[in-house]
Structure I
Amino acid sequence: MSAAYPLGPNAILEVREIEKSFGGIRAVDRCSLVVAPRSVTGLIGPNGAGKSTLFNIISGLYRPDGGEIWFGGVRIDGLPPYGIVRLGLAKTWQIPHELKKLTVLENLVLAAKDHRGESLVNLFFNPSGIRKDERRLREQARSILALTQLSNLAHEEASSLSGGQKKLLELARVLMTEPALVLLDEPVAGVNPTLAASLMDLIEQLRQGGTTFFLIEHDMNVVMKRCDTVIVMHQGRKIAEGPPDAVRKDPVVIDSYLGG
């Protein structure tokens, strides 16, 4: 799955004719789309359109029945999730998956990739290297906590955070993997408007720093104001794509999703 493919300059992610069925239900039906680098791209559509299934395929949680996915010039469909994360593509969850009994800081440190403490050999033969790694990762985690406005909660148990704070923690954990592309599954769902605005401001700040975001979101205010490009799925297929204003006025989109 590692053969190189020359993606164009306007693509960091390319999904080609992806298919996925569960029993007799075709959840994703020959779906193709492209995500541009350094963009915020929105994926919208009615419930059951196949959006979350597609994200789970891209991130390696599901294996597609057909088609190809290319990320940064590497074919990734069929790779395990940890392999895809190592390549620079990470995903947040609609419902945060924090490690409840660990502190916020510990949640971030454990999310880092290439931690020498994960090796049993290093535990016995390189303890000083592990301690050095731990200090470095804690410094990195504190920087990310400052960026996500969670510094004052660094030593609180993750279970004590509000729903919005857990969304920020979810993003902070992903940032510890140093991703080039982040898949966001409903990042502002259940978050109060003030915190939602802060979260989207942070995403814009990170985008300007070079990170690409591909997000599923049902809040049309967020999608239309914050996304560069909007892709619409219906019954497992892409039915529209373009700038927010063009998609909002598309008769097919109005009929299938937005309503008259």
Structure II
Amino acid sequence: MIRTETFRRIKWPTLIAIGLIHAGVFLAPWTFHWKALLIALFLYWLTGCLGITLGYHRLFTHRSFATSRIIAYPLVMIGALAGQGGPISWIANHRKHHQFADKPGDPHSPRDGFFWSHMGWLFKRSEMDHPATYGKYAPDLVRDRFFRFVDRTHWLWVLLLATTLYVWGGLPFLVWGVFVRMTLLYHSTWFVNSATHRWGYRTFKVNDDARNLWWVSLLAFGEGWHNNHHAFQSSARHGLRWWEFDPTYLTIRILALFGLAKQIKVASV
């Protein structure tokens, strides 16, 4: 009975999909091509920096700056191509994380184990899997028809990108542009949930375990300055010291130069 209940609580589609993506990485040595590597690096930046970090996180989750729908909606689509879930579910989970950071109710607290915070939580069913709960944590996005559409269809866009890459460059483009790129981006994002709540230094006193960790920032485009972020959640700038390199904030400043980012919130320290 216990085994049956455990079996039912596993999110099998998510487990199988992420498992297959990781398995595809084993084809990388036999499909290496310099063009395929460049495609992977470009898509890693596009989906990781612009889609997840700038779009899903700093713009839509924390509203750290403002932009028009002409910019916002493409960012939603680019974020979906990361394969980390639809925008509403991703943002709802992250807002809940901040509400209960490292306490009961946190979807991925490292106090429940490193593996759990890194990726284990993704494979267990919870109340956050039901769209009915999204209205509690992301009512602003639930009201938007385009966000609801992308949230329902996010895997279709990943499959469309995979098909396009295969038609364009064969197996090397598919393996490197999808499997290698997505696996690297998965773990870069997951390290923000796991590693930066375990290791690193703390500049500010916060009521959780968030820390600043340089190597996660390199992988995740400035997201590793996590103690700074938890201290000033709505700040568009996470790297608050001269040595804390934050390429996502620099991207926001570049958008501002062209009038594409406004009302930028920055912590005063």
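A short reminder: the numbers here are calculations on the coordinates, not readings from a lab. Owing to the predicted nature of the structure, the values given are computational and were not obtained by experimental measurement. Cβ atoms are built from the backbone, for glycine too; each structure is taken alone.
Results, tabulated for the structure shown:
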| read-out | value |
| --- | --- |
| Identity of the structure behind 3.8 (criterion: distance in nm of label points 7 Å out along Cα→Cβ at positions 148 and 228, calculated), options I, II | II |
| For 0.35 (FRET efficiency 1/(1 + (r/R0)^6) of positions 44 and 140 (r between Cβ atoms, R0 = 30 Å, to 0.05), calculated) the corresponding structure among I, II | I |
| Of the structures I, II, the one that 43, 19, 11 was derived from, the read-out being Cα extents along the principal axes in Å, for residues 28-75 alone | II |
| Structures I, II, by distance in nm of label points 7 Å out along Cα→Cβ at positions 68 and 180: label with the highest value | II |
| Structure from which -10500 was derived, helix-only ellipticity at 222 nm (-39500 (n - 2.57) for each DSSP H run of 4 or more, over all residues; to 500), options I, II | I |
| Origin of the derived value 1.8 (distance in nm of label points 7 Å out along Cα→Cβ at positions 52 and 252; candidates I, II) | II |
